[in-house]
Structure 1
Amino acid sequence: EKNASHKKYNSSKIKLLIQTLPGKFFITALAIIILYIPWILVIINNLQRAYDATNWARVSVGFNVLVKKWILSFSSLFIDLDFGFDSIATYLLRLPFLIIIGFGVYTVCRYCSRSTKLFVLTSIFVPFIILVIPDLFWSGKRSAVTRYLTSCFPAIYLSVAYLFSRYLGGNNVSHQLGDRLSLFSRQKFWRVVLAILLTASILSCSISAVSDTWWNKTPSYFNAEVAKKINASDYPLLLSDIGDDYTNIGDVISLSYLLDDNVQLLLLIQLANLEMVTSESEIFVFRPSRKLLEAMKAKQWELKSVVAGELWRVDISN
């Protein structure tokens, strides 16, 4: 009788959830759409520009590059020591932290309520899958950009926090894992793991904070190197336009903080402004658009690469 009444209670709860969920969902969805209407209108009115501005994210990369970026992005929540993108040490060092993340998600799925499980799993995997599917089927590197995965990260932090709270406290936790450890008790083991996690996080933050650039700085990874090359000149003039992907304005603003006071900037809106350029300064051009390149070639200006794909030195003596 108890089992029958329990099943009846559960079925009534499920029916109530089914009845109330659609209404709540559609009300929430409608509220979100209303809030985002101004941004939706901006995108519709500037659809081609929005498409051009995100062209760089549709550049095809190999599957191995995507996998490496996924490993770097998710493990960087707790450790972010970089020994080189193609160095095996970079990924071996991060493997234990990926295992901790996976075990945290598993612990949530095993011990938490159904609603909590769904919240964590959908928060992590739905945004990730939305980015991964177009990358795999239509090429691109959207899922390789760490900032696009930001919505996945809070649920990962919650999962790992729950993992430690469960194994560091409470006497109702299964001791099966602790029984297998010959050197440490269960709680001592997880204290050591937590100490390693915190140490790795603090060390990673300390190193990246004083670095000129980092692996996740897309597409401005080379800005520090570009600034050093320009600052080494006595009378530099930096030319740039909006660029083919419309990202140059933001990058030039970022770059300006690294440039010396004697560096002059000429940001071109119209190509006719090239007439203002004289040979008195050492001229550099930063990620020029195809139109700007064609205009400089038409003037028979000679371009020499300084930082591959980013910066050129211009000789207008011809």
Structure 2
Amino acid sequence: MTPGKIIVPIVILALMGQAAEAACSFVKGHGLTTMQFDFPPTISVPRDAPNGTILYQTPTKNLQGVNSSYTCPSGYTYGIKNSLGTTTPGNNVFPIGNTGIAWQWIRVEINNAGARGYPNIDNRPSDTWGWNGTQHALRLIKIADTQGELQKIPSGIYGYYYFDSITPMAMSVTSSTSIVAQSCDTPDVTVDMGKHKLSSFPEYGSHATPVNFNIRVNNCPKGINKITYTLAPTPNSPAWNASLGIVNLNGSSTAKGLGLQILGDDQQPLELNKSYVLGESPAAGGNFNIPLTARYLRVLPTGNNGVLDYGLNAGTANADVWFIMNYL
């Protein structure tokens, strides 16, 4: 019997476990640092400031001696998580509840850029980073119109700077603040138009003697950059010709065929629903005066009988106009 060979197959089973993914980690002995910022008790801003207006920015903090260094692999995630509201990935605006105010984590040393919401991806090679020499500030901005004249902005942690799952840095405010809307006092104005004879209105477009009056803008605080005003018709006195500043008499009037026209102190018609800039600079605050003129005007087309035309009647002649202020 020919000796044979017995071949015994040896199967080596390699149990391959999935390697744990690398993630950001603190340098030994390092951890979270919380930066603390102060707000003044109140922050005054123009009442009608547009969305995106910067309301306040804290003084810059220059970090030195910070033990919050970390090591990250390529492809790590990073960004801010908002502690006061929603976080939108990649967005650098963080709402403060439903106040209409948001905050930003400003990296002053990076061209005053706002740090973006978590997560973002960084594909730089693995490395170790720290915070010494970096510069930071907290900025408040307006993002929506709000109800009321006062908004409370809280103290506490505003957000954390994440790198994967670790948080080397947090931003905190030590005291709450109130956002106060700046505005002026504008008392109602009643203009006595006097008595006029119907003979003052023999034809279409004829008008009575103008009556001068003033809109007072009182007790304006400092810091308002611009004040604009608009004259608008009311439901009781709708516009007859908006471009010429003419409104109809209101429903309680017994006079017919007439309207009321508003003019500037240069005797030029003020267009209704158009914004006009207060001529004086309001930045220093104080009291201001807007001189205007009003006059009755015949709006009934001319007929064959002059002041006896059908539809032209004497009587009470009252009108209402809204005066709308905007503070920017």
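Quick notes on this one:
- Largest in distance in nm of label points 7 Å out along Cα→Cβ at positions 60 and 84 among the labelled structures 1, 2 is structure 1.
- Among candidates 1, 2, the computation of Rg and Dmax of the Cα atoms in Å, for residues 188-291 alone that gave 16.0, 51 used structure 2.
- Top of 1, 2 by mean count of other Cβ atoms within 10 Å over residues 44-51, largest first: 2
- Of structures 1, 2, the largest value of distance in nm of label points 7 Å out along Cα→Cβ at positions 124 and 196 belongs to 2.
- When relative contact order in percent (Cα under 8 Å, 6 or more apart) is calculated for each of structures 1, 2, structure 2 comes out greatest.
- Label whose coordinates, when helix-only ellipticity at 222 nm (-39500 (n - 2.57) for each DSSP H run of 4 or more, over all residues; to 500) is calculated, return 0 (choices 1, 2): 2
- Read-out Rg/Rh (Cα atoms, Kirkwood Rh), for residues 108-251 alone, computed value 1.14, structure in 1, 2: 1
- Given 251 for volume of the Cα convex hull per residue in Å³, calculated: source structure among 1, 2: 2
- Comparison of 1, 2 - label where distance in nm of label points 7 Å out along Cα→Cβ at positions 212 and 308 is highest: 2
Read-outs throughout are calculated quantities, based only on the coordinates presented, and are distinct from any laboratory measurement. Just so you know, these numbers come straight off a predicted model, no measurement behind them. Cβ atoms are built from the backbone, for glycine too; each structure is taken alone.
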